[in-house]
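What follows is a group of structures, each given as structure tokens.
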Structure I
Amino acid sequence: MTGVETPEYVPGHGLLEGRTAVITAAAGAGIGGATARRFLEEGARVLISDAHARRLKEHEAELAREFPGAVGAVACDVTDEAQVGALFDTAVRDHGRLDIVVNNAGLGGTSPIADMSDDQWSRVLDVTLGGTFRCLRAALRRFREGGHGGVVVNNSSVLGWRAQAGQAHYAAAKAGVMALTRCAAMEAAEYGVRVNAVAPSLAMHPHLVKVTSADLLAELTAREAFGRHAEPWEVANAIVFLASGYSSYLTGEVVSVSGQHP
């Protein structure tokens with residue numbers, strides 16, 4: 001089918017004015033980077049984080065030129081509890097409060113189950129599911145102490161629902177993120193915190209191109225109803241919605257950001 005053209009970029013409308021947000025894996029041109037930009041355009045103060053310190057510093061400088069005084073950065077490996085704690089402590093110390101957390105960090109890879117090593121399995125699960133858990137735990141503790149509510153948006157994937165060969169570790173981790181989101185939402189509701197997730201299908205960015213074959217990308221694109229991949233900012237728009245007051249009655253939900261059909 002002929003692909004539908006990418007829509008025009010949506011300007012900010014002040015949906016997150018005055019809010020403070022932490023976004024993990026936010027360096028570069030992927031979903032995390034796009035989310036940081038969209039949050040800033042919507043009026044939020046943003047603390048971005050990434051395990052790649054050099055790339056993080058470069059992205060912070062780029063955003064700071066456009067949004068002076070509204071962006072900071074802390075390098076963080078989400079598999080390290082001490083680093084996770086330092087990230088969230090910095091957000092509260094520098095801004096006095098924490099309002100929104102976007103857990104975007106994840107790790108993929110391709111391997112048939114029969115050939116997958118324990119290390120491959122454990123590494124993907126530790127970053128993608130374990131990292132989301134550590135950051136979620138840190139966020140909920142600070143939200144509970146702060147007493148003013150808050151919002152968490154986790155980044156899952158349509159592979160949490162759908163099967164794809166070679167993706168058992170990643171799919172298992174993302175399905176785990178969905179279950180973690182639902183359970184956390186029930187626990188956090190008593191202190192006014194909402195926890196939701198997005199499940200993108202195919203959002204194209206430079207890192208994905210490097211680790212995925214052209215043939216597979218073409219096959220995945222052909223499955224999309226619009227005949228094209230999503231832009232990272234289109235996924236970020238859904239995250240803005242879940243972080244904003246427009247989704248005030250949503251919690252424990254996983255929102256599919258996908259034009260994919262079976």
Structure II
Amino acid sequence: MPELFDKSGGFRKLHAFTLATIVQLETLRYCRRFLTRDPHEAATRFFDPQGRQYDQMTQAARSGRQNIIEGSERAATSKDTEMRLTDVARASLGELRGDYEMVILAKGRLPWSAFSTEARAVNAVSLDDAGFTEDAVHESAKHVLAQRAKYAPWLDSDDDLVVANTMLIIIGRAMTMLKRLIAAQGEAFEQSGGFSERLTAVRLEAREAARGGGPECPACGKPMRRRQSAKGEFWGCGAYPECKGTRAISPE
């Protein structure tokens with residue numbers, strides 16, 4: 001019988017989540033270091049008299065991380081919700097990237113070229129896989145800080161433009177990972193459907209079992225069972241996944 005609930009969680013081992021966590025931490029730090037409400041500091045720091053820039057940037061950074069968490073946790077019962085929340089996470093990071101671009105442009109400077117020495121160096125940073133299996137919260141936090149340390153030469157700079165440019169690259173990398181994650185989630189939905197499809201499949205299998213099963217599998221001869229995919233019902237071998245034989249269900 002198919003699993004009714006899909007796997008959920010597991011977000012802590014995603015590189016996208018690691019980067020989103022770094023983005024949230026460093027955006028909080030950036031805003032505290034380089035935004036100011038003091039007009040006397042406006043010549044050297046980004047002037048934010050109402051504190052709105054601070055609020056917008058920190059909330060966008062938070063949304064990027066938190067929606068990855070919520071989407072992953074909702075995967076058990078709603079693939080559609082998982083995909084939508086992952087897309088919200090990506091959109092929030094895109095909004096934040098726009099804020100960092102404006103910080104740079106407001107100083108009359110240009111973001112680093114992708115071909116510049118600085119950008120190449122930041123892009124060359126590779127992330128370690130998250131190898132922990134227990135004590136997830138503690139080990140995940142330790143993993144994030146270890147990965148953050150790889151960007152420290154730029155993130156710890158006293159030059160706000162260096163930090164802003166580095167954040168642009170990290171955010172862009174996280175967005176690319178989330179785009180791939182959404183595509184993978186869509187493929188999983190196409191293959192196995194969502195919660196409602198699995199619920200239907202479980203009910204159909206229970207009904208077919210009570211009737212004594214379906215036709216013989218053309219591959220192994222064992223009784224087949226009704227199964228449900230995103231494309232509709234079909235006969236699947238009762239020995240799945242050892243045998244992957246299928247038959248179409250006739251209109252009769």
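Where a number appears in this text, it was derived from the coordinates with a stated rule and is not lab data. Predicted, not measured: the structure shown is a model, and the values here were computed from it. Cβ atoms are built from the backbone, for glycine too; each structure is taken alone.
Of note:
- Source structure of the calculated read-out (distance in nm of label points 7 Å out along Cα→Cβ at positions 32 and 232, 1.0) within I, II: I.
- At a computed 23.2 (mean count of other Cβ atoms within 10 Å over residues 40-47), which of I, II: I
- Structures I, II, by mean count of other Cβ atoms within 10 Å over residues 16-23: label with the highest value: II
- Entry that produces 2.0 once distance in nm of label points 7 Å out along Cα→Cβ at positions 24 and 184 is calculated, selected from I, II: II
- helix-only ellipticity at 222 nm (-39500 (n - 2.57) for each DSSP H run of 4 or more, over all residues; to 500) from the coordinates reads -13500; which among I, II: I
- When Rg/Rh (Cα atoms, Kirkwood Rh) is calculated for each of I, II, the greatest value falls to II.
- For distance in nm of label points 7 Å out along Cα→Cβ at positions 56 and 128 computed as 3.8, the structure of I, II it came from: II
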